[in-house]
Structure 1
Amino acid sequence: MPELPEVETVARDLQKEIAGQNIVSLTLGKSDFIDNPGLLERELPGRTILRVERYGKFMLLRLSPPASEASIQTQSALLVHLGMTGALIPRAVSDPRAKHTHVVILLGDGRELRYVDPRRFGRMAYLSGDSLSKELRRFGLDPLETSKNEFVKQIRSRKARIKALLLDQTVLRGVGNIYADESLWKARIHPAQLGARLKERQVGKLFSELQRILHNAIRLRGSSISDFLDAEGLPGEYQQHHRVYGREGKPCFRCKTVVRRIIVAGRSSYFCPNCQPVPRRRKHSARIKSKKAKAA
């Protein structure tokens, strides 16, 4: 599933390609992934795409107000999640439509913005006013916009496992399995370590490595593991630089120890058992258990 770097790549491409374009018409195919398809058909035609931006793993196509509400400052947007196999690509009207093209937006310059998604695990929704604000409030910090102090505070205040915290979109928006594993490996932190038990310097290191990895992945236009394509229909290149993700049974790039895979927060987690040692049990808890054993 596309994560922050992949969505950022597509959003930047679309910002260059379609920002400022008027929406002439909308054609829908299968619409089971769309919140209220009729609302899209009613609200999108006649609007202008003001800009395209990323919000976590979502894209927001910010829209001009309808002509009847031009003087009202209500914000509205088309929210798009690419799911596992989705792609949002501008194409000439003369180009054949790919199989599984479910949304076609005719633009003012004569091109079509096409949403293609074989498995339809994505999401599309028209949101405005309070519904837009409520949707965006569900998500946590953006790892590229927050400060190190705020990141450290969020992580160290929670008792969940660090891998689960990185994946929890209400804590940190945009990070998924790939970049969680890669940043934990760089920071030498075991994925099952509890956030509250990490030292401040460890979380600070994790923050720096996570930001560095995300920026590098954006520069290389994301990771294409199976289905991800950018807005030009091309794969990313960052998968060639993965250090631990998907490398079960292969030697660690740092110490040559065999990379292992465990399940944390219901997701596969790849780590080096030497560079990322299993968290030690707290001495206080161990003493209590020892005293109980002697008393028995």
Structure 2
Amino acid sequence: MPELPEVETVVRGLRRVLPGRRILNVRLGKTDFIEDPAALEMQLPGSRVSGVRRHGKFIVVDLEAENGRAHESALLIHLGMTGQLVTCPPETRVLPHTHVFFGLDDGRELRYTDIRRFGQMRMLGNGERESVLGVLGLDPLEASEEDFRARIRARNAHIKALLLDQRVLRGMGNIYTDESLWRARIHPRRRGARLTDEELRKLYRAVQQILNEAIRLGGSSISDYVGADGEPGEFQIRHRAYGREGKKCSRCGKAIRRIIVAGRSSYFCPECQRAPRKIQRRRKMPRRYI
């Protein structure tokens, strides 16, 4: 599933070509991933794109109406597991599973392709933004170290689960959580509330470094992900933990292992990321020995 770096890469690509463009028409194929397809067909034609931004793993296309009122509405897009959002000339070959076509006033099209259709698309009015997007947590690239520590330390869940919880940090996913924990040398089953100040400092820096490096390299193309220009990312060649079960750790040479944490596969080095010590309950002495 595209995570923060992949979505940010798509947003930056769209930001280079969409702002100022007017949407002339909308053509829809399958619509089971769209909330109220009629709203797209009725509200988008004639509107102008005023901006494109990322909110967690969501793409927000801000729109203004023909009368020039800014942010009257927005198009909200989630890429799901296999979603692709690409701008191209209209004569470009249409890929299978392309379900949405937005005709632009410069002659190009914005196309949405999604093999599995686990993505989401809907129109957002001004009054809906807070109710839909306000439930998400801090953006890890915008959070201060102090806010990051406070969010993690307030919860006793496994650190892997906390980093994946979109109510804690919006945008993190399985790939970059495993990579960040590996870089910070923290086992995925450590408890957030039990991490030391130094461990939280290392984790905060690791998350920042990993996400920024991945964005610089266009994200990780493991399955279907491509940027807005149709090009794959390159960060997958830098993975040190995710998907590397049985391969040697690049730091110590031990084999990377895989366990299940929070219902997700978690890749880690058993030497560099030591497991938490189990708290053994003191056994009561049998009464016959008292």
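No lab work stands behind these numbers, since they all come straight from the coordinates. Just so you know, these numbers come straight off a predicted model, no measurement behind them. Cβ atoms are built from the backbone, for glycine too; each structure is taken alone.
Quick check on the output: 3.3 is distance in nm of label points 7 Å out along Cα→Cβ at positions 43 and 99, derived from one of 1, 2. Which one produced it? Clearly, the read-out refers to 1.
Among candidates 1, 2, the computation of distance in nm of label points 7 Å out along Cα→Cβ at positions 107 and 203 that gave 5.3 used structure 2. Given that helix-only ellipticity at 222 nm (-39500 (n - 2.57) for each DSSP H run of 4 or more, over all residues; to 500), derived from a single structure, equals -9500, which label among 1, 2 identifies that structure? Value -9500 for helix-only ellipticity at 222 nm (-39500 (n - 2.57) for each DSSP H run of 4 or more, over all residues; to 500) corresponds to 1 out of 1, 2.
Work out which structure the value 55, 40, 24 belongs to, where Cα extents along the principal axes in Å, for residues 51-218 alone was derived from one of 1, 2. Of the structures listed, the value fits 1.
Identify the structure, out of 1, 2, from whose coordinates mean count of other Cβ atoms within 10 Å over residues 123-130 was calculated to give 18.0. Comparing all candidates, it corresponds to 1.
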